[in-house]
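Just so you know, all these numbers are worked out from the coordinates, no wet-lab data involved. Values in this document were obtained by computation on a predicted structure and should not be read as measured data. Cβ atoms are built from the backbone, for glycine too; each structure is taken alone.
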Structure 1
Amino acid sequence: MPGEIFGHMADGRAVRRHVLTRGTLRVAVIEFGAAVTAIEVPDRAGRPANVVLGLDTLRGYETVSPSFGAVVGRYANRIAGGRFSLDGQTYRLPVNEGPNTLHGGPRNFGKRLWRTEQSDATSLTLTRLSPDGEEGFPGALAVRVRYSLPEDGVLRIDYAATTDRPTVLNLTNHSYFNLAGEGTGSVLDHVVDLAADAFTPTDATQIPTGELRPVDGTPFDFRIPRRLQERIREGDPQLAIAKGYDHTFVLRGPAGTLRPAATCTDPWSGRRLDVWTSQPALQLYSGNNLDGTLIGPSGRLYRSGDGVCFETQAFPDAPNQPAFPSAVLRPGEAFAATTEFRFSVA
């Protein structure tokens, strides 16, 4: 199934959109950024709605998208000072968020054209070869992302990668969810719980300090279900730095094993999202930087708090923090990770 033309990049290359369907679940993915542009699921009354934020045009994804639905890398999240050392050599990266590198740089994987390797009604495999030195990272990296709908209500994402030189790698999908429906406004009424007993506090530029701080007694305690709005305006310095939630949570259980990471429920529509992953950590981001300048497919503006991200990933700045689990990939090794977004109604 070749997909349909979604648009043409500024350089003239065509970008296709693929639509996967199984039962009541419908997912649209474009080759640009390997980005999920729509996920349609029913509410408790059976009414379908798209539950991820996005943009109407390819040009929007090229120029102004804050990684809506994209696969970001080579290193998702932040690397301090735009540099890291590996095997005694220092690598310098372009900085694109203050003094730091975010999501692998300004032309990260979410701003690149991927190639369709396989496509059918319920699965899509996209690949790209990131050349040695792209955005400053060492090694030619062969990356494969497979989206599949193994059963009704389940979107599975499988990541795989190999390299010809030692490098660092952190891949995630950056979908912004609004379970009430795209364009319906704030998600701060959504009820969230996380399988995490600790999080990584940051400095003023949002680089982890290296501490794994227990969530107990903090606004970061989602061990029992809480509305996002319940504690987001508390006078915690960490919330002030990020203008809300934009922090990494240390997931329970062994990395490499598919296990529960997060649950999110919209009390009004009844839609529920369960996130399962094999990754060691999850970035909870409450859409703090949405500022009303972007218009979604609904024709409505996106403002702060209109979407929530559950970015399953490695630890941010791990290349500079030896106490964090390693994110190094070497020749002869095969990187593999899986995340599932499981939709239901409550």
Structure 2
Amino acid sequence: MFKRLFFLACALLAGVGHAAEINGAGSRAAALLYTKWAAEYGKKTGITLAYQGIGSNSGIKKIKDAAVDFGACDAPMSVAELKAANLMDFPTVISGVVPFVNLPGVARGELRLTPDILTGIYTGVILRWDAAAIVAANPTLTLPKIAIVPIGRSDGSGTTFTLTDFLTKVSPQWKQKFGTNSIIPWPSNVVAVNGSGEVVATTKKTVGAIGYADYAYVVEFDLNYVQLKNHDGAFVRPNANSFRAALAQSGWGKTGNFEEMLTDKPGPGSWPITAGTYVVVPRVTAQPERTAAALQFFVWAFLKGDEIANGLVYVRLPDRVQGRVFHEISSVVDSKGQRLPISLYVN
């Protein structure tokens, strides 16, 4: 129902005067999706998207400085921060943050980790793959007797924010020492690199390494993901079904509350580090043509981009959330208080 209302409401707006190029920056996790959406959108409209995957914090800074048409981040901004900068944000899809390993002799998706083990690895308490706790969680595996090399992000990252939000919920020690943040002062045992791409590359070339990235990277690069023990004590694999299960345990579908974090949700099938990825735009824009072009792109993506998103194993937004997203998009105005010209008349 909400998707139909979304279409009808948008169709009432006139679609004229859009820029021929859109500039966006931020989330590296969303870069794969936005690039693929942009390629298809460009074929249909001739409008190009220049997207810089530079990290969530950098993307937020650029949109605050009006250096891009939209920013992108992997966690919702606080109400206070949005209000102070006169910005609004909205989610585009649901995915998950996934730990993955370079572990000789261990098949893809067979390693099981608990929250305590993952916390221990990234705090420098658990240093070897044949540690007692890991062996106990994996009684059927023959684990190599080698050191663990944790790989983390050095840049301001929404992926790190989501991972640490999960660790803060499940570990009092993590909460006290690090908490939820996009930049972490990693212990000396962690190798910190810039960006999801470097996390993937460093993990792939380092025997004994463990990294984390959005699930799209796991799919794209065929990474050796782990199973995680979730809130209900079940070991689950990352996929669209487990992200959808976590989403179903939230208020997103019931109330449209997309500010709620999706980590550590109950339910036997829930992936414990599920997350949304977000777009940030001005609430009152000094560049209405450019902001309208960016919003037009995402309106098209909501209605026409599901097949591409599904191919990367993202989960589309619930109808109620899409309805709220339209409300947010339609509230953007220019400096004179006029609503922006947005249309769905795109093939």
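Quick check: 27 is what I get for relative contact order in percent (Cα under 8 Å, 6 or more apart), calculated from one of 1, 2. Which structure matches?
Matching structure: 2.
For FRET efficiency 1/(1 + (r/R0)^6) of positions 72 and 208 (r between Cβ atoms, R0 = 25 Å, to 0.05), which structure out of 1, 2 has the highest calculated value?
When FRET efficiency 1/(1 + (r/R0)^6) of positions 72 and 208 (r between Cβ atoms, R0 = 25 Å, to 0.05) is computed for each of 1, 2, structure 1 gives the biggest number.
For which of the structures 1, 2 does the calculation of mean count of other Cβ atoms within 10 Å over residues 24-31 return 28.2? Could the numbers behind the result be given before it?
Values: 1: 22.0; 2: 28.2.
Answer by label: 2.
Work out which structure the value 2.4 belongs to, where distance in nm of label points 7 Å out along Cα→Cβ at positions 128 and 336 was derived from one of 1, 2. Don't skip to the end; give the middle numbers.
Numbers: 1: 2.4; 2: 7.3.
Here the read-out was taken from 1.
Given a computed value of -1000 for helix-only ellipticity at 222 nm (-39500 (n - 2.57) for each DSSP H run of 4 or more, over all residues; to 500), which structure among 1, 2 does it belong to?
Values: 1: -1000; 2: -11500.
Matching structure: 1.
Consider the structures 1, 2: one of them gives 6, 26, 34, 21, 10, 3, 0 for P(r) over Cα pairs in 10 Å bins from 0, in percent as calculated from the coordinates. Say which.
This figure was derived from 2.
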